[in-house]
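So, here come the structures, one by one.
Bear in mind that the values in this text are calculations on the coordinates, not laboratory data. Note that this is a predicted model, so its numbers are computed, not measured. Cβ atoms are built from the backbone, for glycine too; each structure is taken alone.
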Structure I
Amino acid sequence: MSHDPNCVFCKIVAGQIPSKKVYEDEELFAFHDIRPHAPIHFMIIPKLHVPSLNEATAEHQALLGRILTLAPRLAREQGASNGFRTVINTGVDGGQEVYHLHVHVMGGPRPWNLG
């Protein structure tokens with residue numbers, strides 16, 4: 001499985017940087033955001049290093065589908081009973097800070113600090 005030794009999310013997956021894990025399987029890892037913008041805020045990432053959604057190809061279709069079908073289950077398990085929001089920041093203008101594909105899942109009572 002491809003990884004980038006300089007990527008902070010690859011280091012989290014490898015256990016080199018601690019995280020508050022929400023979920024893990026052979027392809028995906030989910031953990032709480034260290035700067036949450038909602039009462040419930042975690043990220044789902046592929047263990048495979050894909051820098052951003054711009055680099056996703058047809059080869060990643062099943063992986064992306066797994067991420068999006070896992071999000072509702074984990075959101076409910078984390079307490080988002082009235083809905084949740086998913087966000088994929090892509091590239092500089094999209095606000096991406098870590099260049100490893102990740103899906104933010106946010107929920108809980110509104111209003112949220114989305115700044």
Structure II
Amino acid sequence: MHDPNCLFCKIIAGQIPSKKVYEDEEIFAFHDIHPWAPVHFLMVPKLHIPSMAQVTAEHAGVLGRMMALAPKLALEQGCNPYPEGGFRVVVNTGLEGGQEIHHLHIHVMGGPRPWLKG
């Protein structure tokens with residue numbers, strides 16, 4: 001399913017440019033245009049799912065693949081390895097959860113932060 005009015009569906013379709021991190025048949029990942037960390041990209045299912053609140057058992061496969069792919073992409077994008085390095089995975093859900101674009105997306109954020117070194 002594709003929503004012709006959805007910003008992320010348009011990015012996936014190539015109608016809006018993005019700085020792509022990864023793509024396969026089910027997943028598209030791209031850099032956030034307003035990063036909160038040295039490394040900040042979004043992972044979205046190509047299937048239009050409005051939010052985590054609409055996830056059902058049928059989505060378990062793609063969401064599991066996204067979570068398993070996040071560490072690999074985080075390292076490739078410049079996050080340092082665990083345990084000294086690391087990254088955050090955030091899913092905002094609904095207006096009260098801070099979701100701005102209503103297409104399920106996972107924020108992956110991390111990267112070197114010199115002020116954290118002891």
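Here Rg and Dmax of the Cα atoms in Å was derived from just one of the structures I, II, and that gives 13.5, 39; the source is I.
Which structure, out of I, II, was distance in nm of label points 7 Å out along Cα→Cβ at positions 56 and 88 calculated from, if the result is 0.1?
The structure behind it is I.
Here distance in nm of label points 7 Å out along Cα→Cβ at positions 40 and 72 was derived from just one of the structures I, II, and that gives 1.3; the source is I. Among candidates I, II, the computation of semi-axes √(5λ) of the Cα gyration tensor in Å, for residues 48-95 alone that gave 23, 15, 7 used structure I.
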